[in-house]
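> The structures come next, written out as structure tokens.
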Structure 1
Amino acid sequence: MGSPPNVINYCALVSQLCKRGSIKQAFEVLEEMVKRGWKPNIYAHTALIDGLCKKGWTDKAYKLFLKLVRSEKYKPNVHTYTAMISGYCKEKKLDKAEMLLRRMQEQELAPNTNTYTTLIDGHAKVGNFVRVNELMEQMVEEGCNPNIYTYNSLVNGLCKRGDLQEAYRMLEIGFERGLRADHITYTILISEHCRRSDTKKAMEVFSKMITAGCCPDIHTYTSLIGAFCRQKDMKEGERFLKEALNQGLVPTKQTYTSLICGYCRDGSSSLALEIFQNMSKKGSTADSLTYGALISGLCKESKLKEARILYDSMIDKGFSPCEVTRLTVAYEYCMLEDSVTAMAVLDKLDTKSWIRTGTTLVRKLCCEGKVEMAAEFYHKLLDKDRNADPVIYAAFKTACYEIVPLNVERFSISTVC
């Protein structure tokens, strides 16, 4: 028979469960541990705080953190503070994160590189580079050397701000200090070049990445696939998808959505529909963006039957179609003189969404000179909102006067004056 579990075994199990995201089970193990007379150490508590923060439950994590602060035996260490700071940074509660940094220093606990990197990442993501620079200087003064993760956080923030030149400058400083770019560094730069539609530069960085021996992940490939698909270069998009699959990578929802958007832009909605239907088989679930892209593509090719099936399906699954999707489907039916079906499409919406979409649709129909159809939606709009946008009233009134022999009175427009 094996030896009964001891405190080290229990704490290791708690840590593993937290890393896996099984927080409830981790607490159950903690309770069992206490019942057997073992006292959880600071590492078990730190793992729980970190696990709670990663789940977004920072309030619960902070309650546990305060219990440690008040404890006589187990006090939070630098790893405990860093876990709690990370939780607040992820939620952009930087004031609370900074408060914990000050408390650390008051307790004469020296922040480490990971602590500073976590704060730098949080401030960089919200564009607070004044504080980022202060933290960079402070960590160096205290003997904490920035690592590649620190620079990745900084570069990512600069790219989000659109300052790619400064991002490259900061990387050069890191390289001068002996650091080497990792796959995250390359992916950040590739993603930014792709966002700018600069696929030539993105490919240069990608080549350097391969030469440096860094393996691209699915996020790297998704950025490249998305960029080429936006440029309607489906051949390159397909090539990178095939390359990713050959390396055993699993495409994400974003990967599939990029391809669906690309095929729809290219007028190949049938291929887009095939990808959509295969998503679930590959373990990926479509979201409202995926549905919206495919519905718009089908509408552009006048495949309204398929578009309507998808539209109803996404609503039934609890997804809320964006205004562009709602308007696209309703408008296409109006172009076929089928206002009844167009109305049925909008009637699935809540009142607020109906008003927004109906308002835009009336304006669009007036511009097309389809006043009689616009009148149907305008009167329905008034039923839902008596304080309809006066701009819509003016557009409708103008359209009525421009159509002969139609007139304003025919559509009872005077009732809203």
Structure 2
Amino acid sequence: MNLIKPEFEKAVKIYLDEMFFSSSGIISSEKKSLLNTSLPFVNLIRQNVSDDFQHSFPLFATWHLTSSCNLRCIHCYYNDTEYKDKNELSVIQAQSLVNDLVQNLGIIKIILTGGEPFLRPDIMDIIETLKKNNVSVFIQTNGLLINDEQIKRLGEIFSPYLDVVQISLDASTEGTFEKIRKSKYFFALLDTIRKLVSNNIKVSINCTVNNLNINEVSNLYDICREIGAMDFAVSRLQAYNDMHREIEPDDESLMLLAAELLCKEKKYQNAGTFLALNLFSIFDLVNNPMIEKILSLPKYKQRIEEMSVPNYCSCNHNDRLNIQSDGRVYMCMEAICDSGYLGDVKSESVSEIWKKRKKCELYKERLYKNLKCKDCDYKKLCKGGCVGRAFVKYGDINMPDSKCKLVQL
């Protein structure tokens, strides 16, 4: 095994100390959850789930309003696709869907995403319907198409406790912004964010780290604080193609960045913009031999042993739906495959699709005692991992997360 560089070892320990011994929630995002009052309510419902593990309605849904986008960001999941709005729901179909979600299914929270959701001409009508029915709305957008009239209206109907506009911003300078986003509207976007904040709208800034912007992330955190963003989420690039792999930072670079941000957060004393680090999943940690070696030190190993093991695994709560822009419905984004397909809202209502969900393997119980990896030393950390990824790769919800490299099958 290669020797661990002292600065890397120090950074890993800073990260793990925050992860295991801090109550700030920077890595676990527990504090971020408290910023949105719908999430504690959702957790309360989950704690009182029925014995047969079947919710009578989905607690939340993710709706990809369109697959079209006004940008061509180099790190995007869809950057090697056509970005065409083929077979998307019509205005009438979309309104029928939102009515079904709020009136018949009674969802509590919805994530509106894309593509770029503000390309849909009826987005404000959709949001209006959701807010009239007290649904918590979380919008994921690049922010470049939001106009002043929409900002004003969102300020009138959005709750500062329930609703969030998440804007993707991956640079602290105009030049880097143009390289990543292929757009020249860096300063216009900053102005839009300021307008949203001044209208009492909670703004979350999400930055996907790559080799082009990694040296600007710390400065971007300062900008977010100056603007008054609710939080600054720093996310790991998910490499799906060769272009992604070319700009993907290595673990050492990401860990050094994480340690730098954690030290800066301590100087700010947890005041103002909340920092949320999404740079390392449990699998990213244990798959790296050098990090895993530090993770196995007694102080961390004991902490893991003290953790409890719930009966149910990971996010398998039977409480969600993912609706694609063309109307196809799945459990979540990670479970998009033929055997994970639930139905199409163009041919039947989403409430009818929900009634048939039990036919899908993903909506069955995933218990720790049935996991193929139940004897792993890190099962209390990963909690079985993503049921969607396990199902897509192995066709079995009791198999390990496809990202885990520890399990020998």
Structure 3
Amino acid sequence: MKVEMKRYFSKLLQSDLLKGNLIMFVGSMVANIGSYFYHFLTGRILGPDDYGILSSLISLTYFLVLPTTVVNVLIVKYTSALKEGKGFEAAIGFYYWLNQKIKNFGVLGLLFLLLVSPLITNFFHYSSVLLVVLVGIFSLISLFASINTSTLQGFSAFGAFSLVVVFQSLGKLIIGVIFLFLGFGVTGAVFSLPISMAATYFLSFLLIQKLVKKQRVEIPRKQPEVKVILKNCWPILVSTLALTSFYTTDILLVRHFLPAYEAGLYASLANLGKIIFFASNSVGLVMLPTVSGRQAKGEDSFRPLLLSFIGVLGISLSLSVLFFVFPKQVIIALYGRQYLTVAPLMGIFSVFMILYSLVSLMINFYLAISQIVMIKLGAIAAILQVFLIVFFHQNILQIVWVNIGVLTFLLTGLLFPFANSISSGDLRGKV
């Protein structure tokens, strides 16, 4: 058994997975640092009350760009599979076909949002409907930009992908801070979102064109098989809705149920906790196309999952220790003393984010190998989270415990199929 394990990890360390992970890790870390400076600076300048508004608007964008998230996973999964199975031309053909088909959907979605924007403004107690409109414009542009970035990821062009996400993050930071210092308040911070995303779209488009010219292939105009692929989109929709709900529903419901000041405090706590997820997220970004490619060739998919799981767990635990030991120092350094009230909750909130990081990894793995039954479990957990928060929202701590309980239940269920195979020494981990 020990010899087998030694040989097993030796092969893992020699794989392209680690190389891709290194590139994605550096790019993701730089992008995440930019995003966090955006939150930290806006939080300091706006204060808890207005920062709660901004944070809930950003959480709202996560739901509005849900189609974008679905498209992201779809493109990464099938671009990598088509590239391995039928070559570059088939994969890039999928990209052009999807670009044409998605336009009408995006425009109709924006029009619908404009119609319901007064209702959204009233429910979340926003001061102006313009804030919701700006978020809608950002979501539309994000839909088209994501097609480009996900295609780069599907082709394992991790360097180009990292460049794009860093560009978007730093652009949002610079533009947002400029507007805040000019005195535009929350509106200025939100306005930076569509502007930076528009610039990101053009950069990613140029990188895609460079990739196509480098390969020198003729792009097919028709994609008959893609229609069949799109019929299977619902597992991606369900899984991304669940994953999005886990880290946005709490912020939105806190904005509705609790006072503005407490909503701002919770937003800062949630944003600090997300450091754990975003620090380890690059591992999952590399795993998805790797597993999809292996699955298309009929190869073992458990090896990249195991390495990815260990990587996510190691990164998450390391940061969690920091949150338990130095909560006050972290909050003062990043958000300022006006947010110190939530310092005692940072450690326990980090447990929630560790669970979320592992759940996200496992759900993406099941997506890559098309295990639909396990994805349904994520949807059940997301509904349970909403239900419990609606009934148990007396204070911030109560909501945090709801999140931990729901994700503990979910992660246990997602890992259950591997229990027997691993305990019996079968490293293939068949599910």
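Every number here is computed from the coordinates shown, using simple stated rules; none is lab data. Since we're looking at a predicted model, the values are computed, not measured.
> Can you tell which of 1, 2, 3 yields -22500 when helix-only ellipticity at 222 nm (-39500 (n - 2.57) for each DSSP H run of 4 or more, over all residues; to 500) is derived from it?
Computed on structure 1.
> To continue, here is another question. With relative contact order in percent (Cα under 8 Å, 6 or more apart) computed per structure, which member of 1, 2, 3 shows the largest figure?
3
> For which of the structures 1, 2, 3 does the calculation of Cα extents along the principal axes in Å return 90, 54, 51?
Considering all the candidates, the number was obtained from 1.
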